[in-house]
Structure formats: structure tokens, C-alpha cells
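Colleague: Some structures are shown below for you to check.
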Structure 1
Amino acid sequence: MTATLPDVARVAPPPPPRPWFDRLRGPAVFTAIAVLALVVAPLLLEPFRLGLLAKYLCYAIVALGIGLAWGQGGMLTLGQGVFFGLGGYAMGMYLKLHDAAGDLPDFMVWSGVESLPALWVPFANPVFAVAFAIVGPVVLAVLLGALVFRQRVRGAYFAILTQALAAAVVILLIGQQGLTGGTNGLTNFFELFGQDLAVENTQRGLYIVVALVLGLLYLVAWQLVRSRFGRLLIAVRDGEDRVRFLGYNPATVKTITFAVSAGMAGLAGALFVPVVGIISPALLGVVPSLELVVAVAIGGRFSLAGAVLGAVVMGYAKTSFSEEFADGWLYLQGALFILVMTLAPKGIFGIASSVRGLVRSRRVRA
């Protein structure tokens, strides 16, 4: 009787190492975009168009936070305008006090306010104003997350809750005419840290600052997603109950991510005010928050770069449609969203990922 040797399990060979040009593709693309944004755009664009691009990049910072919370963490937040508004009003209060030079801001005089409210006094310090623009949204997000996520509120219920928060904040701001400027908000800013905001060089400097902040925040978010915390965040998105059974606390992970996205939105609001020259309840209500979510969906919510791209594309499309088709640009904007979601459910970046995967599979088969 001859002994039979046991069957040897077939083991798939390890994948071939990625070529050097494939490993450098991501950094090369990031560097090319950084050069275009920091060098080419300020030289080629006129001041008006450069200011519009700076506004789009401010929205892109908010979209980056939404992509982190929604795309990576599964938290559909429809109230990022609240955090954006907190940062914007903090910076606007400082600018109004600086322009008033010891007197009351103009809208308070019109509203019959006789003395500066105590809430406004700390914002005369620029350090406090900038710090509050970031820390204020983070603290609010931590408090909201601690109350909501520990109760295991998620999905559509969390989205509706954040949307209701945005609506409540807008009603509060409109009702406080002498404190917040009411419906008109805060406007007519003249100087920022001693620099005239009407000067072309100041606007170009603001654009470069916004572009640099966006680039740095993108690198931070990218590193966060690639870290162990990022893998845990994706696991919470895909199977929250399984993560809880493994001994982790999904509420803590979601709260931290939500707070990071809120801080990004607050910083974007602080940069938005000197760039655009206004902050009002109309910029932080339900509709602007929904538009930012739509922008992230158009770009691709599962990719941080897609979220940034979607915000820029959405802002450019909104401006172009409103300039060319003043009567029906909202219909065109809606058609753009429907078209992208129908043909590419994963957004513009999803198309690029599909093409790249197809090329890679053909290369492996070859």
C-alpha cells in the first residue's frame, strides 16, 4: 500500500510590488495642485475671479470636514452651517469692533443699543476671536456628540437633529437684531490686522492663506484616515455594532470625528468673512448646509479629494449658471446633481477610481 502525500494547498502568489512611479503618483498630484493653486492662480486670475476661488476653497474646507464625518464615519450631518457660522460671526465681531475703534458697531447704533453687550467684549482681542472660531464649534460638537452618540442616535435621526439645530440657530440670530445684526448679519468690514481689505494685494494674500490652510487640513485629514484611528472609524461606519462587541466605544470615535469636522467648518467661516465681506444667517441655515452635502456627494463622499473637488465644482457651477442663466440657474444646479448621482453614484472621484481599477485589473491579468 503506497502512502499518499497530502494535497498541498494552493497559495496565491503575493501581489507584485508597486512601481516607483505608482507610489509617487499621489504626492506628485498633490504637489501639482498646490503649485497651480499657490502660484499659477494668483498670477493668471483677475482679483474678482481670485476672490471667487478663495470663497470656493473656504467651502472646500467645510466639505473636507463633511467628507471626513460622512464619507469615512457614516455621519450624515446636515447642520455644518452652524459651525461655519460660529467661526464667521467670531471673526466678524472682531472686525466690527476693530473698525469701530472704541465706539459701537454701526448696526448697534441703528438698533438703539446704548452700550456694548458683554458678549462682544472678549472679541475685541484677535487671538480670542480666532481661537473661539475653532474651539467654539469643537466644544459644541463634543457636547452634541456626547449627548447623541451615547444614545446610539444615528442615520436619518442624526441628520434630522443636525438640520433642526441649523434651523434653530438661524431663528435665534434673526431675532437678536441688536446683538447679531438680525437678517442682515455683519458686513462692511474695512481692515484685517491693519491691512486694508479693499486692496488687491490683501485679497491675494487672503487667497494664499486660504489655499495653504486647505492644503494643511487635507494632509491632516488624509493622515488621520490612514492611521489606526481612521481604520477604526471606517469600521464604525460599516459595522458599528460589531465594533462595540470587539470592546471599542463607537460613541467616542464618532464624537472625535464630528468635533474635528466642526473645527474645520469654524476655521472656514473665520476665513470666509474677510474674503467675502459678510456673514449672515442666510449663509449658515438649512439650505447652505444641504448644498455643502450635495457638493460632497457630487465630488465623491468616500474620498477626501472628492469632497474638496465637489465643493469647488459646485461653487463654480453655481456662479456660472447664475451669470449665464439668471432665471433658471437653480434648475441647472439641480440637474447637475441628478445627472452625477444617476450616472456616477460615487461621485466624480468614483468615476476616476473605477477607471483606475479597470486599468489595474487589466494589468494584473496581463
Structure 2
Amino acid sequence: MKKPNIGMLTFPVVKAGNIPLSNLVDIVHSCSNELYLITGNDGYDFFKNDKRVHTYGIRHEMGKNEITRVAKYIWTQLKISYILFKLRRKTDFYIFFIGGEGLILPILTVKLLNKKVISVPGDYIVGIEKDAPSRLLKSLININRTLSNHIILYSENLIKEWNLEKYKDKIYIAHRHFLDFGMFNIKKNLGERDNLVGYIGRLSGEKGVLNFVKSIPEILKERNGIKCLIGGDGQLRDEIEKYLDEEHLNDKVKFTGWIPHDELPDYLNELKLVVLPSYTEGLPNIILEAMACGTPVLATPVGAIPDVIKDGENGFIMENNSPECITENVMRALNHPNPEAIVKNARELVGRKYTYEAAVERYKNILENI
């Protein structure tokens, strides 16, 4: 059977989206004859010289107020739609990924070109933002789910959590996560590490990072010698830095800013515990990467996280993400009587389930039947 020519597109992405997008490109490339990628901003800079794909880039700028944000959002969609029209004879179907579910004009363009739309929802689902652009985006997502021919999720848990029950007949389950185990591995045993507790990820509201930051004073009171780390970038950066300064925490908290992906293993091998107090999730890569590096994870039971982390076996689950709950569970995790067993079980799980070969096989079975 001849492999299809596949198109992939995203909304212009920031740095945090490059690795998830690269993983999916890697998987889909193995299942395609030619692969065409439309993305932008940091995404285009990352992929413009990538020989796996034919890359088409656009630039998107945020507006200064709600009206200009919506206007620029529409203009970006028109630019994407124009590229889709130019590629109309080169592709067989399209995969919409990061931010793709809100791209109503590109999805309509693909449908008018009589090609199928496969939606792969990313980790960020509009939830807690209440401004007009976010409400508009949420409405567009609902419309586009109806227009999509197929939806690929990486956990059955997400069907209920993301209110996708009415689309169940066109949902496939296949995760796009895989690890480079030559890069993500144990370099320093857990017992040799300092009591460093950290968050690494996007500094945005849905990640619950502010709740972790506000738990830090109580965590420090609970045990002498604990220090904290915050790694990442995002719209909450200034607020977090202000809080740390006002609470005189700068000598106890290391704020790294953005951490390049190739440096992540070094940071993870210094941490005693990774905390991910999200309100909503898919399956964050940082969880799998931490587990591969022998670093226990404490997370909220959202998205696909309960598929991976079993409390007290290979990690820790907390009931909610309030600062009080985070503090209590950080202490519980640090006081666990057999952390080496947690590390061993976590390493075995990711080594078995999150290989490149396993991810390709799952996607190949789906894409061959579309």
C-alpha cells in the first residue's frame, strides 16, 4: 500500500510546543510518503531546516487588546488557508495539532477541498480563562470537533474530561509520546540528590503553577534544608517573580526561566521531586521525562496522568492543587519509606510503553485506515 501525502498544521507555536510537535512529526513522517507542515513563530524557526518535512511558516503577533487579538487571530487563519489552497494537489488529508482545533477557516478550507480532517487535541484545552477571545476560541473548538472526520486522543479518560462523549464514534486512542532513553536516564541516584523540589513547565494559569509557588513558604517551614526550583516561561512569569521577591524567597527558590530541552535531563537529575499541580492536562512530557530520569512525580489526577501514575507505586497523586494540599503531599512524597521502589517502577513503565516504535505502530494502524 502506497503511503499517503500528509499535511500537518498548527497555530504558530511558542518554544514549549516544539518538542511535542517534533515528536508527532517524527511519528507521522514514518507513516507518510511526503509530509507538509504549516506552523509559525518559534515553530517555523525550529522546523524550517528539518529534512523530514516541507515546512511553510507564518508569523502571528498578539494584539494589545481583545479587538486586535481577535482581528490578528482571523488574519493568521486567512494566511494559513491561503497556504492550504496552494497545497491542494499535494496532500491527501490533514492533521490539526497544537492550537489547530480553533482554526475554523483552515478547517473549512480543507473541507471545501474535499479532504479529511484529523484533530489531535494538544495538552492545553481552554478552561479557566474567561475573556472574550478565550470564549470565542472555545466556541470554535466545539464547531471544529463537529467538522473533524476523526479525533485522536491519547487516553480514554480524556473523552469524559474534555466533554467529548458525543464524538465517541470518531475517536481513536493513540498517544504520541516517546522518549530518547539515551538522553533521559538516571545520572545521579535519588539518594545522592539534595532535597530540591521543583516545577518545570509552562508558566500559565491552567498549569496551577501559582498554587505551587504559594505553597513554597509552607513547604520550607515543614523541613529544614529543602530548596525549590521553578523552570519555564509564560505569561505568569512577572507575577511569580514579584511574589518570590515580596516573600523574600529568592535565596530558597531557583528561578531558571526557559530550560532548553537538551538541558532538561541535567535538571531532572538534581530534583528529588517534580510537582505538576495542573487544573487540566493531556499527558505532559515532563512527567515521562522525570520518570525516565529516576525523579518521582507528584501530580493532580487530570487528563491522562492517572493512566501513567499510580499513587504510591510509581509516583504520587494529590487530591487537588490547593497550596495546602500541595504542601501536605510534597511532605508525603519526600517521607516515603521506599523511594527506590517508586523510581524502579516508574522507569520500567516508561521503558515499556513510551518507545518510538510503540508510538509509530499505534499511529500507523490509525492512519492506514483513514
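Colleague: Which of the displayed structures (1, 2) returns the greatest value of distance in nm of label points 7 Å out along Cα→Cβ at positions 65 and 265 on calculation?
Modeller: That would be structure 2.
Colleague: May I pose another question? Ranked by percent of Cα pairs over 29 Å apart, which of 1, 2 sits at the highest value?
Modeller: Numbers: 1: 47; 2: 42.
When percent of Cα pairs over 29 Å apart is calculated for 1, 2, structure 1 comes out on top.
Colleague: Quick check: 2.9 is what I get for distance in nm of label points 7 Å out along Cα→Cβ at positions 97 and 329, calculated from one of 1, 2. Which structure matches?
Modeller: 2
Colleague: Can you spot which of 1, 2 the value -22500 was calculated from, given it is helix-only ellipticity at 222 nm (-39500 (n - 2.57) for each DSSP H run of 4 or more, over all residues; to 500)?
Modeller: Computing helix-only ellipticity at 222 nm (-39500 (n - 2.57) for each DSSP H run of 4 or more, over all residues; to 500) on every structure in 1, 2 gives -22500 only for 1.
Colleague: The value 20.2 for mean count of other Cβ atoms within 10 Å over residues 105-112 was derived from one model only; which of 1, 2 is it?
Modeller: Details: 1: 15.6; 2: 20.2.
Of the options listed, only 2 reproduces it.
Colleague: Follow-up question, since we're still on this one. If relative contact order in percent (Cα under 8 Å, 6 or more apart) is calculated from each of 1, 2, which structure is the one that comes out at 30?
Modeller: Details: 1: 30; 2: 15.
Working through the options, I get structure 1.
Colleague: One of 1, 2 was used to compute distance in nm of label points 7 Å out along Cα→Cβ at positions 209 and 337, and the result was 3.7. Which label is that?
Modeller: Label of the originating structure: 2.
Colleague: With distance in nm of label points 7 Å out along Cα→Cβ at positions 145 and 305 derived from the coordinates and found to be 2.6, which of 1, 2 does the value describe?
Modeller: This value belongs to structure 1.
Bear in mind that the values in this text are calculations on the coordinates, not laboratory data. Fair warning: this is a prediction, and the values are worked out from it, not measured in the lab. Cβ atoms are built from the backbone, for glycine too; each structure is taken alone.
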